[in-house]
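Quick heads-up: structures coming right below.
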Structure P
């Protein structure tokens, strides 16, 4: 008789008794291809990211970065090796379990922001609280008030909060996307090329705001970009072309 993978069950704090914290991200001998017959697009021997780290993941377009993010989010699972996030082997969960784990623990800032055009600024920020009871609880007794606090800390003043997001500038939309990723104190924030459309001054200001909020919520940050000029702002830089042994093959096939 076969058994299906379990759904995700939220764990109690594994460090309540003072044990050493798990790595937030732990990849071990990971190989992934998008099809059974295709070449691997991710081939990583090892990657560990500690709690609270601010990691800059740098790599050119077409090097497999997006595939790695899909693995970290549990959208896909590797054919070989293990992807462990917050002590949870993602492949041990069912698809629905991975969806719930992602909603509970991971905040995403997408390159194109992926805001809902018919919702207001505040309504967009509140979306994760509708998908995750854990994040709704961690947002406090008044999630809307927490959304406003985040937006104000990201330099989004009161006159903007009820506007449709389609009326905002690119920089303002980016800050809304950041507030949405941060609400409910996710343990891991993943930012995928979030500053690619901003000039240098706005990039530096936005990253500073992100750092302050991640530090406040004790979140680990993985910031993905091809822009080497940003590397010095982070605790550590990971060169994806060196980390991912399949990078050359991915670019050749692109």
Structure Q
């Protein structure tokens, strides 16, 4: 800065730009044990600790087994948006999914969803967060292809053998910090047909085009490539679909064999 009398003064400016500070109220939602054809729910909050509003989007299918009351929205400054997550299984088994939350100008967040469905004849061993953490850690360490993992994931293994396997096999400490953003983006963006997936499907969609009412269309085939060293059980669950003509949800017209 220069004055009229010829004097000069130099000064500097210094500041810090604060980014968005957004978080989820929980990284894991456990729905417990649910009877078949019944529903339960949990609450998930998107918390915005910033001075500006922010936008978010949850990457999930609206007709998923885990359904969200809201998947896209805007959170006001220093407030939270409440989201209800429903779990309504149609058949017995353990269910797990990692849902990613994309936030504008912010890192990717995620929440692990899990639950167990039972009926009067079948009551599976409940799936816990520690099982998810252990398996993901093994995948990260590249040890999930070892033959010793077979006895742990064997579908006939008892709860005691599963816990013994965890205590014996996984002595490497699991990092409690957030996973790498690179790893999260790779997992989020990889399609089901990607050659890098351990479970790879031959197609992302099947187009049956059109057929006459009351007639069955020509079948189409889809294959699943299992790259693990152990067998993986696959169950197809066909949810109700929305009929554009009647405006109601109806029984799924598709059929998968073997189911």
One of P, Q was used to compute FRET efficiency 1/(1 + (r/R0)^6) of positions 76 and 116 (r between Cβ atoms, R0 = 30 Å, to 0.05), and the answer was 0.25. Which one was it? Q
Out of P, Q, which structure matches -10000 when helix-only ellipticity at 222 nm (-39500 (n - 2.57) for each DSSP H run of 4 or more, over all residues; to 500) is calculated? P
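If you rank structures P, Q by relative contact order in percent (Cα under 8 Å, 6 or more apart), which sits at the top with the largest value? Please list the in-between numbers first.
Working: P: 28; Q: 14.
When relative contact order in percent (Cα under 8 Å, 6 or more apart) is calculated for P, Q, structure P comes out on top.
A value of 48 was derived for percent of Cα pairs over 24 Å apart; which structure in P, Q was it taken from?
P
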Rank structures P, Q by distance in nm of label points 7 Å out along Cα→Cβ at positions 108 and 212 and report only the one at the top, that is, the highest. Q
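No value in this document is a laboratory result; all are computed from the given coordinates. Keep in mind that this is a model prediction, so the values were computed, not measured. Cβ atoms are built from the backbone, for glycine too; each structure is taken alone.
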